[in-house]
Structures are given as C-alpha cells and as structure tokens.
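In the part that follows, the structures are each spelled out as structure tokens.
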Structure I
Amino acid sequence: MKRVLICEDEDNIRNFVLIYLKRAGYDVVDVNSGELALQKFEEENGNFDIVVLDVMLPGIDGFTVCKRLREKSPTLGIIMLSAKTQEMDKVNALMLGADDYMTKPFATSELVARIDRLYQRVCMSSASNEQSFVIESGPFILNMKSRTVLKNGVPIDLTQVEYQILEYFMSNKNTALDRASILNHIWGENYYGDYKIVDVNIRRIRLKIEDEPSSPKYIMTIWGFGYKWEDHV
C-alpha cells in the first residue's frame, strides 16, 4: 500500500491534501506537529513511502524534522511545503535531505503529481532487476540492481534522488549534460521547479563523493551549461 505521512499544522490545507491523496489511492496518516510526525514515524517503524512536511510548525520546525527523518531513512521520499519564498529556505531544505520543495499556495493536483513521481523513485529503490547491471568509473562501482554506490569498496549513503543523478552521470561518462536534461530525467518533463534543485543536489552529492568538494574531480561544472562526469580510468 502506498503510504504517506502528512505533517501540516494548518487544518484546511492538511485536510484538503489528505482527501486528494486518498482519492489517488494513498494510505494517509496526518499529524499537525513535528513532534507527532517523529513519534508516528517511530511507532510505525518507518513504514511510510513519502512524507509531506511543512516548514513552519509549532515546536520542532520542519527543517529539523526533515534532517532527523533523513538520518533514519535514506530512501524515504520527503517533500517540503512552505509559505516562504526565500531562495535560502529551498536550499536549506534540499541540503538537509528533502527531495522536493513546494511554495504555498500550490495546486493540490501538482502536489499529487510530484508525490506520484517521487513514489515511483522510492519503489525503484526496493525493486530488483532480473539481471544485475554494474557501472564502474575510477574508484566508484554503481550497482543498478541493489541501487548502491561504492567508493573504494565503501558504501556511499545516498538519497534516491542523489542515486538517480549519479546513475545518470555515470551512464553518460565524459558527456556534458545541461541542467534541463538533468531536471527532466530525474524529476520529469512536467516538473514546475527551477534549476536550483539540480544545483543543490549536485552540491550535496559532491560533499559525499569528492575528496575535496570545493575542488571537484568527478562532477565537473560546465559554466553556463550544466555538469559532466569525469571518468578517471
């Protein structure tokens, strides 16, 4: 069953989203505070596919809840909601492990579409292929069956979005990929966000895979265009 945890303190928004998600076939649990979200996640042993999380909450804020949930599960889908429009709020949410960010007010149909897309990625993380397919590049080994990445034999803790970006890069070694193609490949052609979500995820991946993130060796920036995976054989 597709399970979603909604954490939103505004009753009207929470109830509206709950109705739409149930109509779309999701099993929905709703809470109105960060403390209750963390409690419910623990009580149900993390048995959720997606968490829809408001930033401005009474008590523990959404950023803190996002960070704690991501520490508990690298594969959990997290979408942040906020009335804030400042660029740094989006960056902070993504750097803390959120997969997506929507600014209020939003169309409920768009939120459901983004949840559908994210759910597909979460499902891919647990699906096993009949034949293992491995990509090797320098010290990295990417296994498309287990959806894991090793560097010098050591597992790298990646979210599903980060894994998909890395898989896209390693499948197109030494090829310049523009931001639009990365955005479309990972988030879908109907995604309404901007290129910032690509840049922030690249920054987050560099922190995890590069020896010196400020001077990357593998994910190279193509200024004014996008990025390229440098294959060091």
Structure II
Amino acid sequence: MEEKTSLFLVPTPIGNLGDITLRALEVLKSVDVILAEDTRTSGVLLKHYSIDKPLQSFHIFNEHKTLTGLVERMKKGEVLALISDAGTPGISDPGFLLVREALRNDLKVDCLPGATALIPALVKSGFPTDRFVFEGFLPHKKGKQTLLKKLAEEDRTVIFYESPHRLVKTLEQVKEFFGGERLASVSRELSKKFEETKTGSVEELASYFGSKEVKGEIVVVVAGKTKQKHNTDPDV
C-alpha cells in the first residue's frame, strides 16, 4: 500500500500565472489546507484557478510557534500544501523547518518540480551552468563583505538574490572584491511584462542600474574566477 503524503511543497509562478503546472493545480485542489506565506498574494493565484481551499498564514514570523500544531494535525490525517509568494517553498522562503519536523515525525513529504527564479537567470546569463553556487539573499550588513571576499575566489558561477533598493550598493561591493571587469548578469521581473536581463562587466552593470530607478525581484549571476594558466616551458 502506497504511503500517504502528509505535506506537499508546491511551487507557484514567479510572475506569469500561466507557469503553474497541471500537477500543482491538482494537488492544491485535493489537500485539506493550504499554508501560504501571504494569504492575500496567494489568494489571487487560487482565485484565478478557482481553487477554494482553507488558507492559513505560514511565514518567517510565525513558523516556529506553529510547527508543533501543524505536525500534530498531519499526524491526525490532515494533508497540507505549502506555497510561498512565488517560486519553490524553502528556497529563500519559509519551508525548511516544517519539512524537517515532518520528517522527524515519519510523515511523508513530497516536493513538486516547478518555478524558481535562480535557474532561468542562470541559464539566461550565458555563464557555465554545470557547476554553480547559490547564496540566496546576501547578509544585509554583518558578514556581507567577508562572504563577498570568499565568493570572489570561487571558480563556479555565483548566484544570489537582491532587493531593488540594495542592488547598486551590492554591485559596487562586488566590484570592490571581484574586480570591475568581472562579468555578471542581472535579471529582474522574470516572466513578467517588464522582464529585463542585463549582462556585462560589474562596472558596467553598476553604472547602468545606478542611472535608473530599479524595481522588481532581482537575481544576480556572477561569472566564476578564471583560473590563471602558468607557463612551465623554461625556453619561453
């Protein structure tokens, strides 16, 4: 007999509502309760697809105090779906703690494949995709420079999220530690009407975005450090 899933992690569109999968819609229509990061934001999506299920708020400010109760409900047979405002739950969004507690209590967890902003931004950058480092959101203050200094030596492609009001300052810091000539790509508003991807040197990007008002969700992709080739021929 197949084990019953107690918790579904359901990716939702990062912008265009048409990017949700058929299976995601089936799951959202079948569960008992949908846990949403922001019930107002998720309500728009659910209304669009005529999904009428109880919504419960689950976000970074209440996830610790609601964990025990949610696990107990699943142990009693309730089936829950977790969605975030956009993308895959748990990727720079709440979800990890609930998954861990569910697994600790021998509850089955399923994660559906689907939308996430980092992969389209990576592929569109034109940088190597076979090996990469994803850092989520960089620290706002403490530890940011230390992390950037470490990432500057990384030979894999580096990806992180950034907010519009911090983008230019972060690009200036990347310029400081990676060098202004390092290639990078900035994608914003992926899958939305005003989607934009700009690729060039870090110096060029800092100048470009510093000269305009920046809006939307942003993904920054930075090319890895090129390894220096040392000539070992003594005759050269």
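The numbers here are math on the coordinates, done by the rules we state, and not lab data. Predicted model only: the values in this text are computed from it and were never measured. Cβ atoms are built from the backbone, for glycine too; each structure is taken alone.
At a glance:
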{"read-out": "Structure (I, II) behind the derived value 17.0 of mean count of other Cβ atoms within 10 Å over residues 75-82", "value": "II"}
{"read-out": "Read-out relative contact order in percent (Cα under 8 Å, 6 or more apart), computed value 14, structure in I, II", "value": "I"}
{"read-out": "Source structure (of I, II) for distance in nm of label points 7 Å out along Cα→Cβ at positions 19 and 35, computed value 3.0", "value": "I"}
{"read-out": "Parent structure of the calculated result -13000, given that helix-only ellipticity at 222 nm (-39500 (n - 2.57) for each DSSP H run of 4 or more, over all residues; to 500) is the read-out and I, II the choices", "value": "I"}
{"read-out": "Structures I, II, by distance in nm of label points 7 Å out along Cα→Cβ at positions 123 and 211: label with the highest value", "value": "I"}
{"read-out": "For distance in nm of label points 7 Å out along Cα→Cβ at positions 67 and 195 computed as 3.0, the structure of I, II it came from", "value": "I"}
{"read-out": "Structure with the greatest value (metric percent of Cα pairs over 29 Å apart, set I, II)", "value": "II"}
